[in-house]
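In the part that follows, the structures are each spelled out as C-alpha cells.
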Structure 1
Amino acid sequence: MHPRPRTAVIGLGAMGLPMATRLATHLPVTAFDVAEDRLARLTAAGGTAASTPADAARDADVLLLAVRDQAQVDAALFSEGGAADTLRPGSTVVLTSTVGPDAARATAARLAEQGVRTVDAPVSGGPVRAGNGDLLIVVGADDKALDLARPVLDLLASTLTVVGDNPGDGQSLKAINQLLAGVHIAAAAEAVALARGLGLDPRTVVDSLRHGAAGSFMFGDRGPRMVETYESDVAPEVKSRLDIFVKDMGIVTGIAKDAHVPVLLASAAQQLYLLGEAAGLAEEDDSSVVTVLSPKSAPVNSSEAGTR
C-alpha cells in the first residue's frame with residue numbers, strides 16, 4: 001500500500017469538489033467533471049484537470065467516484081472514454097455515491113472482470129464536513145481493497161464503519177441512514193409549516209426546538225434553511241438537491257419491499273419529495289420541500305397563536 005496513492009476523482013459536485021479539494025492537499029489528485037468552473041476550482045487547490053474519465057484514471061491507484069446515481073456511475077466507468085478503459089489491474093474504485101446494494105454489486109462484478117477491486121463506501125455529512133475530512137463513511141469491501149483505499153478514506157472520514165466484506169454492504173447501511181435523514185427532513189418541513197399555520201414565527205420555533213429533545217441534525221441544519229426560504233426572495237444555496245432524496249427514498253422503499261419490511265414513514269416522506277419534484281423543485285435545495293406543505297404565498301394565521 002502506497003502512503004500517497006495517485007488518486008483520480010470523477011464528479012466535482014456538492015460533495016465531490018470538497019472531497020477532491022481536501023485530497024489534493026495531501027495526495028496527487030487528477031479529476032474530471034463536465035463543469036469547467038469546478039475543474040478550475042480544483043486546480044487552484046493543487047489538483048490536475050483531466051479531459052475525460054479515462055484520462056483521469058490512466059495512472060490512478062485509487063479512483064473515487066462522486067456522481068449522482070447509477071446512470072452516472074455507468075457513464076463514468078463504462079461508456080466510451082470511461083475510466084474502465086484505462087484502469088489498471090490491481091487498482092481500486094471507491095464508490096461514494098448512493099446507488100443501492102444491487103447496483104453496487106453489479107458495478108463491482110464488472111470491474112472485477114478486469115482485475116479492479118471495488119470499495120463500496122457511500123458517504124454522509126454534507127459539503128462542509130466533506131471539506132474538513134469529517135464524513136461518516138460506511139464500507140463494504142474485502143481487506144485487500146480496503147487497505148488500498150485506506151489513505152484516501154482516512155483523509156475524508158472522521159467515522160469509518162466497515163459493515164461487511166462485500167460491495168453492497170455499505171449501500172445497505174447507507175439506505176438506513178437515508179431513511180432516517182429523509183424522514184427527519186420531512187418532519188422538519190411539517191413542523192415549520194405548522195408553525196406558519198399557527199401564526200408562530202418559524203425562526204423562533206426552529207431556534208428553540210433545535211436545542212431540545214425534539215431536535216435532530218436535520219432539523220438543526222435544514223430548519224434554518226426552510227426559514228430562509230420564507231424570509232428571502234432568493235432561494236437558499238443548494239447544498240443537497242431535492243431530487244437526491246427522490247432517488248434515495250426510492251432505494252429505501254425498494255430494498256425494504258424486497259426484505260418484506262414495512263417502512264410507513266419512509267414511504268410517506270418519499271411521496272412528499274415526489275410532490276416537490278412535481279412542483280418544479282427537483283434542482284432546488286431539499287429544504288425547499290417545506291413550500292409544498294406551506295406555499296410562500298399562503299396566508300399565515302397571525303391570530304392563532306394569541307388564542308392559545
Structure 2
Amino acid sequence: MTQTTHRNTGAIIAAACKYAVLGLGGAIMVFPFFDMFLGALRTPAERLTQPMTYWPHDPQWHNFVRVFTELPMMTWLINSIVVTVLITTLQMVTSAMAGYALAKYRFFGSQTLLKAVLGAQMFPFFLLIIPIFFLLRFVPLAGGNDLFGQGGFGLLNSYAAMILPFAVSWYGIFLMRQSFMTVPDEIIDAARMDGAGEFRIFVTIVLPLVRPGLATLGIFVFIYHWNEVIWTMTVSRSAPALQTIPVGIYLLRGAFIDQSTFSLQQAAVCVSIVPVMAVFLLLQRYYIRGLTAGAVKG
C-alpha cells in the first residue's frame with residue numbers, strides 16, 4: 001500500500017513538473033505577442049515616460065480602427081490573401097503530385113531526381129532573386145514587351161511575378177514523398193486490380209491517407225509566404241497597389257519614425273498575425289501527425 005502511494009505521488013509530481021515546464025514554455029512563446037498587443041494600446045506619453053509605462057492606463061483601442069482608416073490595410077490584406085492562398089495551393093498540388101511519383105513509381109532517373117530535390121534545398125531563394133527577376137522582366141509579349149522581350153516590364157508589377165517563382169517547392173516535394181512512403185503499396189495494387197485509374201487512385205484513395213502531411217505543408221507554406229518581404233518588395237516596389245501586409249508594415253516603419261505612430265505600427269502587426277493564427281488553429285490537429293508521417297518508413 002505504501003509503495004503504491006509513493007508511486008502515485010511520484011506520478012503526480014512528474015505530471016505537475018511536466019505541465020509546469022510546458023506552461024512556462026507556452027508563456028515564453030506567447031509573451032512577445034502579448035507585449036506587442038499592449039504596445040498597440042499605449043499612448044505616446046506612456047511611451048515617452050522613463051521608465052516606459054508597461055501597462056496602458058488609457059488603452060487606445062481606436063488604434064485598431066486607425067489601421068483601416070489611415071492605412072491601406074484592406075488592400076494589403078486582400079493582396080496577402082490572394083498571393084499566399086494561391087502559392088499555398090500551387091505548392092500543395094505540385095508537391096503532392098511530384099512526391100507521389102517519387103514515392104510510388106519506379107522510372108529511369110528517379111533516384112537521381114530525388115537526390116537533385118534534396119540537393120536543391122541547400123540553396124536559399126535569395127541566391128536566385130536576380131536571375132528570376134530578369135527572367136520575368138524579359139518575358140516576350142507580356143507587360144508591354146515585344147516578341148524579343150524588350151520595351152516593357154514583362155511580368156513584373158503583377159500577381160504572376162509574386163506567385164510563379166514559388167509554384168514548386170523542393171522541401172514540399174520531399175515532405176510529401178515521405179508521407180506517401182507510409183501508404184502501403186498493397187492498397188494501391190488492390191485499387192488497380194479493381195480497375196481504378198491512376199488519377200482516381202491518387203485523388204480518392206492515396207491523398208486522403210496523407211492529409212496530415214498535406215496540412216503540415218500547407219501550414220508551413222502559408223506562414224512563410226504570408227511573412228515574405230524581400231521578393232514581394234522587389235517586384236511590387238513600383239506598384240503600391242500590389243503590396244502585401246509585411247511589405248506595407250516594413251515601408252511604414254521607414255515612413256513614420258516618431259513615437260506617436262509606434263502604437264499604430266504595432267496595431268498593424270497585430271492585425272497581420274490574425275490570419276496566420278487562424279490557419280494554424282484550424283490545422284493544428286494534423287500538425288504533429290504530418291511531421292512524423294515519414295518516420296515509420298522510407
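A short reminder: the numbers here are calculations on the coordinates, not readings from a lab. Not measured: the values here are computed from a predicted model. Cβ atoms are built from the backbone, for glycine too; each structure is taken alone.
Matching task: 2.8 is the computed value of distance in nm of label points 7 Å out along Cα→Cβ at positions 39 and 175. Pick the structure from 1, 2.
Source structure for this number: 2.
To which of 1, 2 does the computed value 2.4 (distance in nm of label points 7 Å out along Cα→Cβ at positions 103 and 231) belong?
This value belongs to structure 2.
Could you figure out which one of 1, 2 the value 1.29 for Rg/Rh (Cα atoms, Kirkwood Rh), for residues 23-118 alone was computed from?
Matching structure: 2.
When distance in nm of label points 7 Å out along Cα→Cβ at positions 263 and 279 is compared over structures 1, 2, which one is greatest?
By distance in nm of label points 7 Å out along Cα→Cβ at positions 263 and 279, the leading structure of 1, 2 is 2.
To which of 1, 2 does the computed value 21.2 (mean count of other Cβ atoms within 10 Å over residues 95-102) belong?
2
Given a computed value of 14 for relative contact order in percent (Cα under 8 Å, 6 or more apart), which structure among 1, 2 does it belong to?
Matching structure: 1.
Out of 1, 2, choose the structure whose coordinates give helix-only ellipticity at 222 nm (-39500 (n - 2.57) for each DSSP H run of 4 or more, over all residues; to 500) equal to -21500 when calculated.
Corresponding structure: 2.
Taking mean count of other Cβ atoms within 10 Å over residues 47-54 for each of 1, 2, which is largest?
When mean count of other Cβ atoms within 10 Å over residues 47-54 is computed for each of 1, 2, structure 1 gives the biggest number.
With Rg and Dmax of the Cα atoms in Å, for residues 159-238 alone derived from the coordinates and found to be 16.0, 52, which of 1, 2 does the value describe?
1
One of 1, 2 was used to compute distance in nm of label points 7 Å out along Cα→Cβ at positions 127 and 143, and the result was 4.0. Which label is that?
It must be structure 1, since only it matches.
For the read-out percent of Cα pairs over 26 Å apart, a value of 47 was computed from one structure; give its label from 1, 2.
1
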